[in-house]
Structure I
Amino acid sequence: MSTVESVYQIIFPWLIKLPTAQNRKFFEANKEFNEFISDIIKTRRDEVENQNGYNNGRVDLLTSMLELSNQEGIHTDSKQLRDEMVGFFVAGHDTTSMALSSSLYFLAKYPEMQERARGEVISVLGNEPIIPTTEQLKEMKYINAVIKESLRIYPPAAAIVPRKLTKPMKIGPYILPANVLCTMSIWQMNNNPKYWENPEQYNPERFLNNKKVHPLSWVPFSSGVRNCVGQNFTLMEQRVILSMLLLKYKWTLPENSINKDKLLLEPQYLLRPVDLKLVFTERNT
C-alpha cells in the first residue's frame, strides 16, 4: 500500500472499504499477521500464568509486559497487546532494515567509501570478525557518519502520520485552523537545500566537519518529546551489523542492477528499496 493510499485512508476512512485488489491484498496479509501475533500472545500468556512468569528462563518484551500487568493488577486484552507488538515489529524491524539497505547500497556504489569504512573498523577491532563493545562503537566516527548520511537521504519514514489540530496554530506567516489534518515531511526537511549543500549528493563528510546545522534539519527520528524511543538502539544495531559485514565481506552492485544510478524506492508508508541486489565476496584476511 502506497504512502498516498495510507494517508488517504486516515483522511478518508471509507477508502479502506472499497473492494479493490489492493484492499483485498491488505486484508489478507493483515489477517495472517494478526493470527501470527495472536498465537504468540496466547503462548506467552499461558507460560506466564502456568510457570509463575518464567518463560523457560527467557525474558522477552511481551513476557515482561504480561508479568508487569499481573503485578500491577492491570488487565491487558489481546487487542492492546497486539497493537503494542505490531508497533515494535514495524518500528524496530522495517525501519532498521531500510536504513541498513541504503547504507549497504551506497557503500557498494562508492567502493572508496567502503574501503575507508573498512579501514576504520580494522583499526578499532582488528582483522577478525568480533562483536564490538559499546566503547569500540563510539570510536567508529566514519561508520556513524555513513549511517547518518544514509538516514538523511533516505529516511525510512518519509513523513509523519497526519494529526488533527485541536486549536488554531500559527506556523510562520500562516494560521492553521482547528480540526485540520497536518503532517510533516521528514524527506523534505532532510533534503532542504537551505541547510544542506548539494542535498542530493551522498557525502558522509557532512557529519564529520563539525559544521553547525539547524537542529531540525536532520530528523529521521522526528524530534521533541515524541521522537523515536528506539533511536539509540537502531544506531547501535546498525553500527554493529555494518562493522561485522565490513570485516567479513566486500560487496558490489551487479552490472545489470536497476539501482545502478539511483536507489529506487517503493513508496509504502515506510520506504522500501525496489529489487536491491548486492554481490558479496568473502574477504581474504
Structure II
Amino acid sequence: MPSRQRTREDYGRRVARAMALIASRLDDPPGLEALAEAAAFSPFHFHRVYREVAGETPVETLARARLSRAAVDLLRGPLPIARVARRAGYGSAAAFTRAFRAAYGVPPGAYRARGGLGALPPRPGFASRETAMHSVTFRDEPALRLAVLRHIGPYEAIGPSFDRLLAWAGPRGLFRPETRSIALYHDDPLTVPAAQLRSDAGITVPPDVSAEGEVRILEVPAARCAVLRFKGPYAELEPVYSWLYGSWLPGSGEEPADQPVMEEYLNDPRSLPPSEWLTEILLPLRVRVAAV
C-alpha cells in the first residue's frame, strides 16, 4: 500500500477516536488538549486535520449530537424547555430556541406540541393518526456485506458511531455514490434497558474489504422485507415502530424472520434539515410456504 494511502487511513482512525470521545462526553465536552491527545495529533494542527477528515469542526459535531438528543428529550420526556436547553449546552432558552429553529425549522415548543415534524394530523373518521399514517411495501433485499461499528446504548445515540465509521471509510475510498448506510437494531427498546441496547452502524463494502480494529465485517443474508419510508427527524421513529409492530404486522398475515430490523438512511443529515431526512425501515419477513 502506498505510504500516502496508509497515512490517510491512519488519520481516519485517529479522528474517529476523537469523535468517540466527543460522543461519550456530551455533558462534559473534552477540550482541545484531550481531543488532540485522543487523536495523537499536536494541538496546533488537530482542528485542521479533524475538519478535513470529518467535514466539520469538533464544535459542530458536538452541537449536532446535542440537538439530536434535545429533539428526543422534547418528544419523550417531561423536561421543561429551559432544562432541555441547558442539557444541550445553551445558556438560555432563547439561544436554544434560535439554534433549534435554525436546525429543525420550528421552535422547540412547537416541535413538542405537534409531536415532531413527521407527525400528521388525524384523518377524519380515525381515532388516532397512528391507524392510517404509513404505507408499507414489500421488497426482496439482496445479501449485504457491511462494515459495522457496534453501538451499545440508546438507539437514538447511534449517530456518532456512523460519524466514526465514515471517518474510517472516507480515507479508504469506501464511501461511494452506491454505498448504502444501514443500521441493524438487535433488541426491543421497551424491554431491554436503554444502556444495554445493541445496534450496529454499517455501510456496504466490496468483497476485498477486511475487518480492522473495532470495524467488523457483517454478512446479512438476503431477505424479503416489509419496507416503510419515513420523512422527518430520526427522533420521531419510535411511534412509527409502534404502528408497524402494533397495527400493521398483526393484520398483515406476515411473520417476522429471525433477523434484526434494519434502517437505511437515504440522504445526508449533515446537508439537509431534519424535516427532509429520509429513512426506510426494513423488517425482514419469513418466506411464505405455498399451500398444498
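Nothing in this text is a laboratory measurement; each read-out follows from the coordinates by a stated rule. Predicted, not measured: the structure shown is a model, and the values here were computed from it. Cβ atoms are built from the backbone, for glycine too; each structure is taken alone.
Below are the figures for this structure:
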{"read-out": "Structures I, II, by Kirkwood radius over Cα pairs in Å, for residues 72-183 alone: label with the highest value", "value": "I"}
{"read-out": "Given -15000 for helix-only ellipticity at 222 nm (-39500 (n - 2.57) for each DSSP H run of 4 or more, over all residues; to 500), calculated: source structure among I, II", "value": "I"}
{"read-out": "Of the structures I, II, the one that 3.5 was derived from, the read-out being distance in nm of label points 7 Å out along Cα→Cβ at positions 40 and 152", "value": "I"}
{"read-out": "With volume of the Cα convex hull per residue in Å³ derived as 150, matching label from I, II", "value": "II"}
{"read-out": "FRET efficiency 1/(1 + (r/R0)^6) of positions 240 and 272 (r between Cβ atoms, R0 = 25 Å, to 0.05) from the coordinates reads 0.85; which among I, II", "value": "II"}
{"read-out": "Identity of the structure behind 23.9 (criterion: mean count of other Cβ atoms within 10 Å over residues 160-167, calculated), options I, II", "value": "II"}
{"read-out": "Per mean count of other Cβ atoms within 10 Å over residues 136-143, the highest-valued of structures I, II", "value": "I"}
